[in-house]
Structure 1
Amino acid sequence: MNTYRIAVIAGDGIGREVIPAGMEVLTMAASQGGFACEFAELPWGCDYYLAHGRMLDAGGIEQVFGYDAIYLGAIGDPRVPDHISARELILPLRQQLRQYVNLRPMRLLPGIVSPLAGRSAADIDMVCVRENSEGEYLGLGGRVHAGTPEETAVQTSVFTRRAIERIARYGFRLAQGRPRKLLASATKSNALPHTLVLWDEVVADVAREFPDVTFRKYHVDALAARMITHPQTLDVVLASNLFGDILTDIGSAISGSLGVAPGGNINPDRTTPSMFEPIHGSAPDIAGKGIANPIAAIWAGAMMLDHLGERAAHDRILRAIERVVGDERVRTPDLGGRATTREMTEAVTQALGA
């Protein structure tokens, strides 16, 4: 029997509520599928920072190398500046573990009403392939003349041919395996004539390797508008780190709720563990109330099983999610209902066992 060792970083806020829900569903799916998930919980996050002055253990990233995957809840706390919580935990994990693909499904599930009038599940079914290792989030730059009228900040984005090629190939291969075989590349080369022109050139070169995929580039502002006005025309969206971050929040919003949106940080080479997470953040306004929607965390866990080679378990969990959401009887507040995290989790486990 296969046993997968999974490092769990529940993190902060509602991460501590939705990740246990996901672990419960994963454990049940594993027992049905004849494999096991062995969880090791790591207490990293903002509370750890407040107690120790750092977001994770010294040598913490080296600790996770021995795991098969990482299951992340949420990072963020009003008491800790965002640039500390992100730059000292999430971004180092993504970059040092070479998780160069950020994969985010953007899909309207049956039974959820999109804020876009008249749209059905058939109209909103996209996935964003976001470059996750460089671009605008690499962290190069600095500030000088602090506190004076001449204070200046410089942030340098870095785009390399190698990174663009590998993310583009991942995106085109994904599009090749989807029914519509469409890929839209986000750019802004009309205003950024160095980094994004290189992006356009390399993506166009890679596109020639995939003649069966219909490829089109869009300026990112036009693509954001198209996600609102014509979402049915989009399938795989290929984007840089910053553009992908913004576009996927639009995709989650039109899908009805951030509470159902999962994400994966993938190392396709499998030389280090990949990391899977809901994208909703720590939501301090509802933390501790027991009303957070666990669907995104459960779906992220299903993505993790798929990455580990347990596709059948992934499919069973997705069918259970679809059954619960489509039934419309159990709804957390973000979906217009009054159900608790516990009630939604129980509904999914019952559907999984049906």
Structure 2
Amino acid sequence: MPNHYAVAVIPGDGIGVDVINEGVRVLDHLADVTGAFRLDYERFNWSTARYFEQGSYMPSDWTKVLQPFQTIYFGAVGWPTVPDHISLWGLLLPIRKAFDQYANVRPVRLLPGLRGRLVGKGAEHIDFVCVRENTEGEYSGVGGRVHRGTPHEVAIQDIVFTRMGTERIIRYAFEYAVTRGRKSVQSVTKSNAMQFSAVFWDDVFEEVATEYPAIATQRYLVDAMAARFVTHPESLDVVVASNLFADILTDLGGAIQGSMGMPPSANIDPTRRHPSLFEPVHGSAPDIAGKGIANPLGTIWAGQMMLDFLGETESATLLMQAIEAVTQAGTVLTPDLGGTATTGKVTDAVIAALTHAGR
């Protein structure tokens, strides 16, 4: 009998709808090919459209609604008619915080066959992972504005680093390195300028590192790390950073992977007390929404990460091989990767690769 998993599907806005539909199509086909699992979906149309209709992105009892699910498969959020800080804080950030999805894992890998943006750097040079602290730091939401509209207006945004939050994400990065056969962990801060929070992070990193003597460590300032992403990506293995720094760096990571349509993302509660969320890194891309040209591979890859998280490692491996077969062939790619294929045609190619592998 196949293993059953409860999955909440939240397409969200823009191309989130397009790519999530394709991701579900691939996962369902993989389930049929392997017979190993079944994903029992429930779809939630929580989006900007709901915000305009009902005044909120989610119902007031959304935590109770989502808690029974093992995972959440998420598209994107954001639309030009709503400020980004309202849409992000209306949907995605509350889920990450309420469900303590403190580990955000984003692979930075140039898949075989794809042409990256860095001259002389191929798939053998770009293969590392970013581990992002996902619930505090610069995105803690602590601060305020006073004297609005006057010459004396003040805006304060506090950065919050707790020992628990900092220690657990750094330890997660080291554990990831150990379990995935990685050799080193690189920590990113700005401790030459941020003499309290960043130096605190550095101190905790050094303390945790003593527990993992077999793992090499390096520390970088965030500006130097941004340059290293471009000049020496092959020197990176597991990069751990705070919420804001890792958010910025992983967009750079997407660029060197060939397209922002490629990188996936996992928002994980390692304790599994709450559902974890899997999504592409890209945004809602309103300019191409509904045109059938969005790249679905980042979302399909996020689905692969979801299967791996659920323990369906053989199926996850099979799906990754199918994605790589499509990029290696290079004949069915969306415009962002230099091709002319539609979103659906790329999905069809992944499904065909799965069918071939399952024979």
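Each value in this text was obtained by applying a stated rule to the coordinates, not by laboratory testing. Note that the structure is predicted; figures quoted are calculated from it, not measured. Cβ atoms are built from the backbone, for glycine too; each structure is taken alone.
Please state which of the structures 1, 2 yields 2.8 when distance in nm of label points 7 Å out along Cα→Cβ at positions 161 and 233 is computed from it. The value was obtained from structure 2.
Taking 20.1, 66 as the value of Rg and Dmax of the Cα atoms in Å derived from one of the structures shown (1, 2), identify that structure. Derived from 1, not from the others. In this comparison of 1, 2, the computed figure 5.8 for distance in nm of label points 7 Å out along Cα→Cβ at positions 121 and 145 is attributed to 1. Figure out for me which of the structures 1, 2 the number 2.7 belongs to, where distance in nm of label points 7 Å out along Cα→Cβ at positions 9 and 289 was derived from the coordinates. Going label by label, the one that fits is 1. With distance in nm of label points 7 Å out along Cα→Cβ at positions 57 and 257 computed per structure, which member of 1, 2 shows the largest figure? Biggest value here belongs to 1.
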